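Trainee: What follows is a group of structures, each given as structure tokens.
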Structure 1
Amino acid sequence: MIKKITLIMFLIAFFFALGLVLFTVFFDQAVIVRKNTLYHIRANEKVVALTFDDGPSPVWTPRILDALKASGVKATFFMLGMHAREYPQVARRVAEEGHEIGNHTFDHHGLFYYTPEELAKEVGDAENAIFSATGVKTKYFRPPKAWITSREKKQLINMGYKTVLWSLNSKDWVTFDDRYIVNYLLRHVQPGDIILFHDSGGVFRPEGGNRKETVKSISRLVEKLKERGYRFVTISQLLEFQVK
């Protein structure tokens, strides 16, 4: 009887974990919390914004920057404060090459159940670390994993931040190959989209991961979208195209 109960408990835990993984991989949870955030604009022109989360990385961010430079594209990097502090020379290069920088918290902890004081410290510590490395004062914020409450959105507005999510998720952290990533984005892209990539971060950690497919995706995606008449802009520039 005990063995049977143990087996049942194991199966329940296994299928719960499997369901959680499948949900995370195939469903974009940002859809649930988009209200009162910037995730897409109504635009009459073919413009999109590429964004990169979790960096800077000493391994992958320079390669992504090289790919963006070769394609003649500017992007927005939502940095972790701890990574900006640890790799200031990489963070500085992002700013020096004309890319926009946003705040992605200090250490990538989810924001649910933060007290107002904890949220202020998490965002403020990241802001200070990014400014120390780059001289940039951040004004756009992206919550890790899109986990954010209505109260936190209001607090961030009072702190001078606009919360930015995304309308298209490359899911590059799942390590889909570049052809799958690009083909998926090409099938769904619309003018005014904000596209999510990562320049660091593993499946279970905010650092590490293999961004080889991300690097390869950039040049192919830019080439294909330019053929369709698209231009690539930063988040600030994207807002200039918003139809009133």
Structure 2
Amino acid sequence: MSNKLHILVVDDEPNIREVVELYLQREGYEVEVAGDGAAALQAIERKSPDLIVLDLMLPAINGLQITRILREGDYNIPIIMLTAKSEEADRITGLELGADDYVTKPFSPKELVARVKAVLRRVSGKATVDTQSQPLTIGHITVNPTTRQVLVNDQEVVLTAKEFDLLWFFMNHPGQVFTRDQVLDHVWGYDFFGDSSTVTVHVRRLREKIETRPTKPEYILTVWGVGYKFAMDK
């Protein structure tokens, strides 16, 4: 059995699939390709990939629908979206649904490979969470870094890998104010290629899962003109 990391490339343009497959194979990855959403879902069902390179504009089942299906099904497979410059709204929606990064077409295959490596590095053993740490509780939220389990009011809440890392970071620095760029550096890493809107999107998603009233948060607070902080005492 191969020990290579398995990457699924989903795009309806044959030339893009071929070039991306070639560059990723040169880097030692096992690559599978799909030309539409239905074929992608079938491929995922057969063998869950370590990462998906996913075009948003696909026939029948588009990239946003695939992302939603995977996240609602609790698949924590990292996703890098391929988007056109005109698809900014869709890109934000994709990040809100749980995509990890995005690349804007036209793109350099070398840049895409660099982003694949960066995302895989972030979700590997080099993650930001110290699994040797003890569970942490603030207010009604308990986070266990070993099991990556989150309890809110004693009820388990399912987070994506990046949502968990973000919550763990905030809870380890209660009361401290961070700019969006600082959060990017600490949680996503210096090799992240996206912009600070990624933080905004993930904070919004996280609030929807841990806050009783996401529009009036008690835990993850906005510091207007600066960034965010996690409430110290609840």
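Values in this text are rule-based calculations from the coordinates and carry no lab data. All of these numbers come straight from a predicted model, not from anything done at the bench.
Trainee: Here relative contact order in percent (Cα under 8 Å, 6 or more apart) has been calculated and equals 31, so which of 1, 2 was it run on?
Mentor: Working: 1: 31; 2: 14.
The read-out was computed on structure 1.
Trainee: Here is a follow-up. With helix-only ellipticity at 222 nm (-39500 (n - 2.57) for each DSSP H run of 4 or more, over all residues; to 500) derived from the coordinates and found to be -14500, which of 1, 2 does the value describe?
Mentor: 1
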